[in-house]
Each structure stands twice: as structure tokens, then as C-alpha cells.
Structure P
Amino acid sequence: MNAPRRTPNFTRFIATGAILGFVVGAVAALFGDQAPGLSENSAMFYIGVFGAAIGAVLGALVAVAFDRRG
């Protein structure tokens with residue numbers, strides 16, 4: 001008997017990657033050099049959103065890798 005194939009939940013992988021990416025980006029902006037012309041909160045938001053986009057892509061790639069492995 002073959003066991004049913006388990007596939008990763010892509011939405012959870014992408015959401016987790018986006019959340020982790022936002023946190024990493026916001027912390028990097030907080031401890032990095034001050035950006036000229038931007039407040040600290042604005043810099044945290046912009047870098048956090050950029051980190052969230054990168055994290056979402058990386059989360060999707062990990063999910064695809066797990067899906068192909070199985």
C-alpha cells in the first residue's frame with residue numbers, strides 16, 4: 001500500500017517567509033545607519049516591506065523544494 005502523498009501548504013510557507021522577512025528587515029533598519037530624508041519609522045516600514053517580499057519568495061522556493069522532494 002502506498003501512503004498518501006503529503007504536500008506542503010504553500011500559503012503557510014509564503015506567509016511565514018514574509019513575516020520573518022519583515023521582522024529581519026525592520027530590525028536591520030532599526031540598527032543600521034539613519035537614512036537621509038526618512039524618519040526611523042518610515043525606514044523600518046520600507047525596509048521591512050522589502051524584506052517581506054524577499055522572505056515570501058524564499059518561502060515559496062522552500063515549499064517548491066519540499067514539494068518536488070516528496
Structure Q
Amino acid sequence: VELFPSRIRYTSMSLPYHIGNGWLGGLLPAIGFAMVAANGDIYYGFWYPVIVAAATFVFGLFFLPETFKRAID
């Protein structure tokens with residue numbers, strides 16, 4: 001959130017938040033079901049949220065800078 005100026009912070013975070021929740025979270029049941037149906041293993045659908053969470057962690061670790069002790073005005 002601190003990466004954006006305070007005057008546009010709400011709009012800058014709202015759009016990616018809603019797209020991410022809508023597409024990644026909204027399609028979770030359909031993608032999980034499709035993965036289970038294609039593989040036959042009932043637990044195979046859990047790989048989708050695990051991979052999305054891991055990708056989010058790696059992206060945040062390497063591409064988002066630390067804002068501690070930095071002016072965020």
C-alpha cells in the first residue's frame with residue numbers, strides 16, 4: 001500500500017485487489033474441480049491454492065521494496 005502516493009492509494013490498491021480476488025479466488029472451485037477431474041486424485045485440487053500462495057510469496061519477497069523508515073507522502 002505504501003508504494004502509492006496517499007492521494008491515489010485507495011484506487012491503486014482497489015483495482016488489483018478486486019481483480020485478484022475475483023479471478024484467483026472466484027475461479028478456485030472451478031479450477032480445483034477441473035484439476036481433480038483431470039487427474040482423478042481428490043487432493044490434487046489443493047495444488048492450485050498452494051501454487052498461487054507460493055507465487056505471491058516469491059513475488060512479494062523479490063519485487064516489493066521495504067518501506068520501513070522511508071517517507072511515504
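Just so it is clear, none of the values below were taken in a lab; they were calculated from the coordinates. None of these values were measured; they are calculated from a predicted model. Cβ atoms are built from the backbone, for glycine too; each structure is taken alone.
For structures P, Q, which has the highest computed value of mean count of other Cβ atoms within 10 Å over residues 25-32?
Structure P comes out on top.
Determine which structure produced the value 63, 14, 14 for Cα extents along the principal axes in Å, calculated from the coordinates; the candidates are P, Q.
Considering all the candidates, the number was obtained from P.
Given that helix-only ellipticity at 222 nm (-39500 (n - 2.57) for each DSSP H run of 4 or more, over all residues; to 500), derived from a single structure, equals -26500, which label among P, Q identifies that structure?
P
Work out the source of 40 here, i.e. which of P, Q gives that when relative contact order in percent (Cα under 8 Å, 6 or more apart) is computed.
Q
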